[in-house]
1. If mean count of other Cβ atoms within 10 Å over residues 53-60 is computed to be 17.2, which of I, II is the source?
2. Matching task: 26 is the computed value of relative contact order in percent (Cα under 8 Å, 6 or more apart). Pick the structure from I, II.
3. Tell me which structure, out of I, II, gives 0.75 once FRET efficiency 1/(1 + (r/R0)^6) of positions 37 and 157 (r between Cβ atoms, R0 = 30 Å, to 0.05) is calculated.
4. Quick one: helix-only ellipticity at 222 nm (-39500 (n - 2.57) for each DSSP H run of 4 or more, over all residues; to 500) came out at -12000 when computed from one of I, II, so which one is it?
5. Which one of I, II has Kirkwood radius over Cα pairs in Å, as calculated from the coordinates, equal to 17.6?
6. Among the shown structures I, II, from which was the value 78 of percent of Cα pairs over 14 Å apart, for residues 69-132 alone calculated?
7. Comparing I, II, where is mean count of other Cβ atoms within 10 Å over residues 45-52 highest?
Structure I
Amino acid sequence: MFRKITLTLLLFFVFFHLALSQQDFYVRLSEAALELTQDKVRYDPAYYSIPYPAGDVPADRGVCTDVVIRAYRKLGIDLQKEVHEDMRANFSIYPQNWGAKRTDTNIDHRRVPNLMKFFERKGKVLAISKNGKDYQAGDIVCWRLNSGLLHIGIVIDKKTGDRPWIVHNIGSGQVAEDMIFEHKIIGHYRYSK
């Protein structure tokens, strides 16, 4: 009986510790995203040839996906490598919007539909709602803009009322803004390795 109680308590503390570690990861991801707003970055959707793995476009350039990539990289996760490996093994299930016949380590991870598929496959898909309380620091949110383009950003630990702020780059550089419900949300995820 004592061993059973001891084992139950031990398992409880292990799961409790893991849950706290996961929560700490998402708070650190939120902080990493907020740090990015200190860097002067010009919106630039140009195609670049970059190293692999751990490649990045010039530090003073980027788009919305680069915010997500750079924040994760600050925590030791290389989405260029992670997305490439999953796409290489599962190319046919990834969006075929660009007519590519094979993976491209220069651009695949910089496309919102590819990141959405990756987070859907490797992360946790969360509910989409109009309730700000459903979005936590470190969540990834994707939108369809009125123009039809897709957009992505990271929820940070700052709020206006119940609405959490987002770090993103929609044309004015890497900024933190209260904009979560300005466009139609089409994806909501959490991902840690």
Structure II
Amino acid sequence: MIETFINITLFAMQVLTALFIVRSKRLFSVVMLSGVFSLLTALFFVALDAVDVAFTEAAVGAGISTVLMLGTIALTARTQKKTAPTGYLPYLVVAVTGAALVYGTLDMPSFGDPMAPAHQHVAPEYLARSVTDIDVPNVVTAILASYRGYDTLGETAVVFTAGIGVLMLLSGLRRRRDEDDVKIVKNKAAKAKDRA
């Protein structure tokens, strides 16, 4: 009972944080609240006994992503530009997508059901064979590093590539800002020379 209460509380806090993110106009607030959302997600994963996923979420979502977004804000504007109202089409798309997702979950097993197919077919195989196949006592590590090692390698490559791409974008933006500053200084010097 207490676990269900904790899960519902964490999920409610995630929803509230997401609403504040959507409503905020200050980009610094959006970045900080995104970090809070990632930490709440990591706590939610810990409550669900998925500590490995929680660690990844905390490191990438709250750590690296927050640092990269703060670096981007330092080189760009701090507030969101005003945009024209978009009408009701985005809300309709979100509502239809949400309804489709809810419909897709109707035939799923109950939360924590020990008779769910995942607990009857795949999990017993991993638990029975991981020690003899891989000689690693931690089943989660055995699954991530061996059984689905290519998947983990792919995820790591995607995160690494995204980080390098953002760093390249930020370095190019800094060069453009430096060039713009040089042009402004030259224009001011030319105007001062013309006045003299």
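1. II
2. The structure behind it is I.
3. Source structure: II.
4. I
5. I
6. It traces back to II.
7. For this comparison of mean count of other Cβ atoms within 10 Å over residues 45-52, the top structure is II.
Each value in this text was obtained by applying a stated rule to the coordinates, not by laboratory testing. Being a predicted model, the structure only gives us computed values, none of them experimental. Cβ atoms are built from the backbone, for glycine too; each structure is taken alone.
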